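Readers should treat all values here as calculations from the given coordinates under stated rules, not as data from a laboratory. Treat the numbers as computed from the prediction; the structure is a model and nothing was measured. Cβ atoms are built from the backbone, for glycine too; each structure is taken alone.
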Structure P
Amino acid sequence: MAADTLAALLLARAGDDRPGLVFEDRVWSWRAQVAACRTAAAWLNTRAFDGPPHVAVLCDNVPEMVFLLGGAALSGRVLVALNPTRSVEELTRDARATDVGLLLWDGPYEAVAHSVADALGVASAPIPDWGSALTTDPDVRDPDPDPGALVMLIFTSGTSGRPRAVRITHRKIAVPGVSLAAMLSPTDAVYCAMPLFHSGAVMAAYAPAVASGATLVLRRRFSASGLLPDIRRYGCTYLHYVGKALSYVLATPRQPDDADNPLRLAFGNEGSATATRRFGERFGCHVIDAFGSTETAISLSPDPTGPPGCLGRLPLGIEIRSPLTGLPCPPGRVEDGRLLNPDEAVGELVNTGGLGLFDGYYNDPDADAERMREGAFWSGDLAYADADGYVFFAGRGTERLRVDGENLAVAPIEAVLREFPGVIEAAVYPVPDAAAGDQVMAALVMEALFDPAAFGSFLAARRDLGAKSFPRYVRISDGLPQTSSHKVVKRVLVKEGWRTADPVWWRPTGVELRLLKGEDVAAIEREFARHGRQHLLEK
C-alpha cells in the first residue's frame, strides 16, 4: 500500500488501543476509530446514487465528521465539506458546483440540509452513528488508492471573492500530516477547535494526529474562553489555530496561572507577529506561524532567527514577481522597519518550480487559469523580501492602496496598529479619496476605551510607518466580519466605509483624530461630488 495516502496512515492505526479520539466525555481508541471509518466506508459503498457521485456534509466538529472523512479515504467516495455558516442559496450553489448527490447532516443543520437537498433534487439524511455500531462486512477489502486520488473537496475561505473548491487528494493530506507528525509522539494530544470543513484543521490537526498516533481532541466549535479549560481538561500538548483565533484568546481576562498548562506547541497560520509573541509568553508554549493556504502550492518555513514578522527565507523555486511584468521583484530596501520601495519590491508569491501539492480546483478552469500560468503557480498573495532573502507578507492581491500616488501594502500597517495598547485585532483596507486614489481606513477591536490622542501620539512616534500609512479613518468595533476560520472579510468593511453605526474617528489633517459626525459626512460627500467621484460612494 502506498505510504503517502491517508488510507495507509489510517490503517496503520487499526491495531492501536491507545486513545485516538476524544469528544466531550467520549473516548475512542485508534482501533475503534479505524473500525468506525471502515463502517462508514462500507455504508458509503452501499449507497446507490441516482445523480452526481459526491457526498456532502453539513456539521460541526463532531466524531461523525472524523469517521466520514476516514470512510471517504477507505471507500473511494469523495467528501464535499460544506461550510454551514453560509446561506441556503450559497450552499446550494456550492453543492451543485461540486456534483453532490447525497447530503448528510448533523442535528443543528437539519432544516438547512433539507432546503439545499430539495433545491438540488438529491437525497439527504442524518449522519449515521458509526461510532457506536461497529459492524463491517468481513469480506470488504481495504483499499490501496493512488496518492493522487480524490478524498475531499474543500472550499477556500472566500475572503476576497467567491469560494473555490480545491481538490484534496490522499497525498495532499498525508504529506503535511507526516511532516508535522515529526513534532509529535503517541503520548501527545492534538486540540482541534478549527472547523474540519476547512483545510487547516484537516492538514494541521487531524492528519498529524493520524500520522503520529497522537490523540485528536475535538471541540464542536471554537471558543476563546473555553480553550484553556479544554487544554487542561484533556491534557492537550499541541494546538492548531487559523486566522485571528489567538487574538481572541488573548482578549480573555489574564490569570496568574495561565502558563500552568500542558500546552507546548501551537501551530497555525495568519496569526499576527504581536499575537503569536504574546500567546507564547502568556501560555508558556512555542508558537509556529507558518505561511499556507488551502491550495498548499507554496510553503515557507518560519525562521526564528529572522527579523520580527518575517515568514522565513525564500526557498528554492519560490519567487516574488510583478503581476504586471511577470519579472522578479528587486529586494526591498528597509530602514527602521519601514519599506522604502514598495512600488518595485512588493509582488506576488510565485512557485516557479511547479504546483507543489496543488492539484487544481474542481471543475473550475477559469480559476485554474488564474493561478496556473506556464507551469508556475501564482498565489495571489503579496509579499516582499529584504536583501537577506527574508520574506514579509504584504496582503492579498486585492489589498493594496494608492495614497497620494504612493502604493501601500496593508499587512505592515496592520502589524503596527496591533501594537497599540489595548488592540485585540486590527484590519486595514482602502476607502476612496474624494480627489484621487485611496485613503487608509482601519477597523479596531479594543479591550478598553479608545484614546484618540494616545493613538495619534503612537502613530507619530513610529519610524516604521510613513505618514501616508496613517489611517484617515478609524472605526471602533465590537467585532469584525469573519469567515468561520476567523479570517476577516474585508469586502464588507470596504463596502460600509465610514458610513456605519460604529463610532468612526477621522483626521482631516495632521495626526489629530476627532469623532466623525453627520455634518462631516455631508462635507465629505460634497467633496466627492465636486470632483465627480460621487459614484464611488454608491456601493
Structure Q
Amino acid sequence: MATLLPDIAAEVTLRLGFRREVDVLQLLQRTLPDGYEIFHGVDWHSLHESKDCHGEIDFVVMNRSGSLLLIEVKAGELVMRDGKLFKAYGQRERDVAIQVRVQYSAMRSLLDKAGIKVQINNCLVLPDYRVDKAAIVAIPRERIVDAADFSRLSDCVQTLLPLGECQVQADRVRAFLSNHLAVAPDVSVLRGQLQQATRSLADGLATWVPRVKAPTRAYRIQATAGSGKTQLALKLLQNAFLGGQRAMYVCFNRPLADQMAALAPNTASIKTFHSMCVDHYRARGGQLDFHDPSSFEKAASAYLAQQKGQQQELDLLIIDEAQDFKPEWITAISEKLSRDGRLYVMEDPDQSLYGRSTFTLPESVLIQCHDNFRSPQQVCAAINAFGLASQPIQSKSPWRGEVPAFFVYDGSDEDLQRQTELAVSAELASGVDVSQIAVLSTRGLAHSALRSHTALAGYSVRRFTGEFDVSGKPCWTDGQLLVDSVYRFKGQSVTAVILTEVDFSTLGAHERALLFVGMTRGLMSVSLVLSKSTAALLVAAMQV
C-alpha cells in the first residue's frame, strides 16, 4: 500500500470535488504497491513573465527513484469543445489542458531552480466523465483516465510511472516536496483512510522553531502531545540533509525510532538511546545476549563509562522524549556535537512515565507549546476535566469527536476481557477497521492479564513477545488486532485507542501520566476499560 503525505483529514471532505479527490486518493493508496509515495494538496508558487502565480496540484506520486507523476483530478461534468476540455467554476470556465500544462511547467521550474533533475510526467483523472476514444483531445489520450478507466487507475499510474529502483535522489525529492512546498508529514501511523491530519501542524513548531536563533545553539522544546514535535524533528532532519550536515535523532521508545527511520532522510542516524549504546558496545568487540533482560542496561553503563573523548561529529542532534532520559544520558549524548552543532531537546513533562530526575540545559532557549492538533476536541476536554495535564491543553483539531466511553469491569479477568471486547466491537461497529484499533494496557505487557490471549473480539492478537532477535529487534506475534502497553505506544497514534486494565487506587502523578499518554494516542476516538474504583476517581476529579 502506498504512503500518503500528509494523511487524509476526515472532516474537510465537504464539497463534491474534494470528496471525489478523496475517492481517488483512497483508491491509489489501496492499490498502489509499497514503494510509491503520494503527496496531496501540493501548493506551488512561481514567478512567470512578471506575474505572481499560485496554484495547487491535487496529487504528486513519487516512485522509488524519485521520479514524479503529477495528477490533476476533475470531478463532475466537463464540457468538450473543439477538442478542448473545460471545467465550469461558477460563471467561469477553465481550459483543463492549460491548467495541467501550467502545473507541469511550475513544478519543472521549481525543481530546476533547486538543482534537482528527475523525470516528471502528468495525467488527468476524470472519475465522473467519459471521453470518447475517438475524440481528439488537447491532452494525449494515454494520459487521461476517465470514468470508464477509473477502476484501472493504479495500472495507468504504474504504466506512466514504473516503481523503479531505490535511489538516493528520492530522499532529496522528498525533502524538497516536504520543505519547499509546505507539505508536512504527520509521523502518526501513516495508514488508514480516516486518520486525521491537519496542515496547521506545518504552520506550528515545524515552521517557526527552525527560525529561532540561539547564541548557544541549544533549544529546549517543552510541548504537549500532538503539538507537532515529531514534525519539527523531521523538518530539522530534512533541512540538515539539504544542507549536507551530519544529523542524529535519539529517542527512548523503539517503535517511535522505527517510524522516524521510515520517514527521515536515510543519511540521518536514527536511534533509541539503548540501541545507540548497543552499537557502541558491539563496535568495541562486546557481545550481548538479548535473552538477558539486563543486556541493554549493560550496554548503557559501558557507553556512559566510555563517552568522554568520543568524536565530536554531529552538526545536529535531536533528543526526543527527553522526559524519559536520565540526566547523565543527555550529557553523554551531547558529547557527540561539534563545536558549532545545534542541540534540540524535546520533552513533555506530562508524559513522564518513569519518574526520571529533571535535567538542566544551561543557557538554552526555552520554547513551550500547549496546542494539541491530534486529539479530538472532546478528548482534550476530558483530559482537562480530569486534570491530567499540568496546564490545560488547547485543542486545535478540526475533529470534535465524542467524550471517551467508559467500559467498567468488576475486577475479574473474565469481565476485563468481556468489557475490552465490547469496546473493540463498538469501534468496529462505528466503521473503524481492526488494523486502526490499538488496545493499550496501563499495566505494561509483563503484568497484563491480557498478555496470554491469542484473540480478542474474534480477531487474532498482534503483540510484542517480550523477546528480541539476534540484532536486538523486538519480536511480534502475527495478528490483526494490536495489543500493546501505554509505555511502548508512546510517540505513536492510531485512529481508535482503547485503554484497558485501568485500575488505580489513587490518581497520582504516575497514574495521570499513564492516562494522559494513552488518551492522546487516539486520532478519532478513545475508550477506557476501567475498574469501578478508577471510574469513581475520575468522576471525583471532574467535580473538583
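Taking distance in nm of label points 7 Å out along Cα→Cβ at positions 205 and 229 for each of P, Q, which is largest?
On the way: P: 1.8; Q: 0.6.
Largest value of distance in nm of label points 7 Å out along Cα→Cβ at positions 205 and 229: P.
Could you tell me which structure in P, Q was used to calculate mean count of other Cβ atoms within 10 Å over residues 69-76 as 21.4?
Answer for the origin of the read-out: Q.
Going by mean count of other Cβ atoms within 10 Å over residues 149-156, which of structures P, Q comes out largest?
The structure with the largest value is P.
Given structures P, Q, which gives the highest value for distance in nm of label points 7 Å out along Cα→Cβ at positions 389 and 445?
Working: P: 3.7; Q: 2.9.
Looking at the calculated values, the largest one is P.
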